[in-house]
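Structures given as C-alpha cells follow.
Coordinate-derived values only; no laboratory data. These numbers come from a predicted model, not from an experiment. Cβ atoms are built from the backbone, for glycine too; each structure is taken alone.
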Structure 1
Amino acid sequence: MTELERLSVAVRALDSKKAENIKVIKIADLTIIADYFIIANGTSSTHVRGLADEVEFKLGEHGIKPDHIEGFDGAGWIAMDYKDIIVHIFYKDARKDYSLEKLWSDGEEVDIASLL
C-alpha cells in the first residue's frame, strides 16, 4: 500500500466518523520525523477516542499497525505514529491551544478532496 493510499484510508476513516476540520500537511521537506501530519478534531473526549479507534481499525484492515499511540487515556490529544504519517486527533479546545498548523505552517497543505 502506498503512502498516499494510507493517507486516504486514514482521512476517510476520520471523515466517516464526522471528524471536524481535517487537515493534511506534508512535512517531509522540513523534518525527518514523518512525511505527513493528519490533524483533525472531535467534539468530545468520547468522539476523539472514537476517531482514533476508527483510524486504527481501518488501517489495521490493511495490516498497518501504529508504532505507538499516545494520549488515549486523556483523549484531549491522541497522537498515532504510523512512521511516515502521524495522525493527531484533538479535542477542539486542545487543538486551538497547541496550534500545530501554525507550528508547521512551512509545510505544504494537501487538498483532502483528492484523498476522499
Structure 2
Amino acid sequence: MKFKEVTRELRRNQTKAEKIFWEAVRSRKIDGKKIVRQFAISFQTDEGRRFFVADFYCAEARLIIEIDGDVHDVTKEHDQLRTDLLKQIGFRVIRFKNEDILERLDRVIEELRKPSSCLSIL
C-alpha cells in the first residue's frame, strides 16, 4: 500500500480522540497556524525509502503532534526510536495521550500555545 492510500485510510478511520483534536485545530484555529492530519513523512534509510505517518503536523513549526492510545503502552520502545529518528531529521515531536484529549483538551491547547514550551513557534 502506498503512503497516499495509507493516509487516506487513516483519515477515514480516526480515533475519537483524533476527531476531537482535529476539530479543535483545523482551519487554523490555533493562533492561525495550519495543522494537517495524517501527514506522511518520507525519509531515506540504508534499506531504501521509508515513511511514517504523523497523526498531526504543523509545517511552520516542523512540529509533529502524536495522539497515543492504549496500544502505545506496549510500543513505547518503538515510539521512542521513531521519535528519535524524526528529531534527527529535523522535526520536533510532542505526544499526548487519548485521555488528555478526551478529558483535558483545554490543557492540551493551552500547552500548544505556551510561550515557554517547546511549541512556542505555534
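When Kirkwood radius over Cα pairs in Å, for residues 51-90 alone is computed for each of 1, 2, which one produces 11.0?
Checking each candidate, the match is 2.
Rg and Dmax of the Cα atoms in Å computed as 12.7, 34: which structure among 1, 2?
1
Please state which of the structures 1, 2 yields -10500 when helix-only ellipticity at 222 nm (-39500 (n - 2.57) for each DSSP H run of 4 or more, over all residues; to 500) is computed from it.
Computing helix-only ellipticity at 222 nm (-39500 (n - 2.57) for each DSSP H run of 4 or more, over all residues; to 500) on every structure in 1, 2 gives -10500 only for 1.
Check the numbers for relative contact order in percent (Cα under 8 Å, 6 or more apart) across 1, 2 and tell me which is largest.
1
Out of 1, 2, which structure matches 1.9 when distance in nm of label points 7 Å out along Cα→Cβ at positions 67 and 83 is calculated?
So the calculation was done on 2.
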